[in-house]
Structure P
Amino acid sequence: MRFYLPIALTVLATTLYHIAQKSIPAQLNPMLSLSVNYATALGISLLALPFYPSPTTLAFSWSALNWGSYVVGIAIFGVELSVLLAYRVGWRISIASAVANVLTALLLVAVGIFFFREHLSPRNWLGIALCLAGLVLVVYR
């Protein structure tokens, strides 16, 4: 159960995320919306900080931060803005996430192979082919 809990949380949080993004009024300035998103996330993170166990001190953790944490912040900004704009130009909630996530997964396959030296089994390649077929069926008009 512990193995699947993070994925279940991801599914629930992502579903809530897309419903909320789709519900943001089109007249609202996207940068104000993003600012409120991050202020809310910062507040929740700071409130949760004392309750999350850590084997090191907060000072050590702060000094151990590397470029990855900052790039994640940049990437989150990009994801948030792109999803908001996708919904504003007419992408359907039932399709946008599926298309973006399949394309992301396919890009990460290449990243895994070329940069992390990961190997894929024939079953993995079949799954990738099915993802591509599904993508064609989803976006074909």
Structure Q
Amino acid sequence: MYNYTSCGLENIYLENGYTTTDSPYGETVAIQDIKGLHKAIGLSIIESPNALTSSEIKFLRKEMDWSQKVLAYCLDTKVITVRKWESGDNTISGPADRLLRALYKECVDDGSSIKKMIDKIAQLDKKTYTPIQLQFTETAEGWRKKAG
């Protein structure tokens, strides 16, 4: 069994799916389908009945490719709060724990329309905000965003 700690979690053990080789610098480990492994780890974490630990919160956030700022925004909290959850200084609240699990589940579901919205939110951290003008028109069916 290989204790896979490189993912940031201390309790992950691999029965197979990896190879070890000796190199001039010591033993090296190659893991097959690391994306699939990380998805399996994430899904196991969110299905656990235990409260999320600091390292699990950080793992899930990184797997979603989100900054602490984006996660804080999505959970309607402050960046310092997320930082304290990840450092273990504070524990995550029950509602934030449940929402983070749901957000992760949506992020790994590629066909989800919610995932598309979440991806747009995640991009907020990577771009400078440019205000856009939204135009609406009233129709027989009610108000609609104007095309164009």
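Bear in mind that the values in this text are calculations on the coordinates, not laboratory data. All values derive from a computational prediction rather than experimental measurement.
One of P, Q was used to calculate percent of Cα pairs over 18 Å apart, giving 66; which? Checking each candidate, the match is Q.
Starting from the value -13500: which structure in P, Q was helix-only ellipticity at 222 nm (-39500 (n - 2.57) for each DSSP H run of 4 or more, over all residues; to 500) calculated from?
Working: P: -26000; Q: -13500.
For helix-only ellipticity at 222 nm (-39500 (n - 2.57) for each DSSP H run of 4 or more, over all residues; to 500), the value -13500 is produced by structure Q.
Comparing relative contact order in percent (Cα under 8 Å, 6 or more apart) across structures P, Q, the highest figure comes from P.
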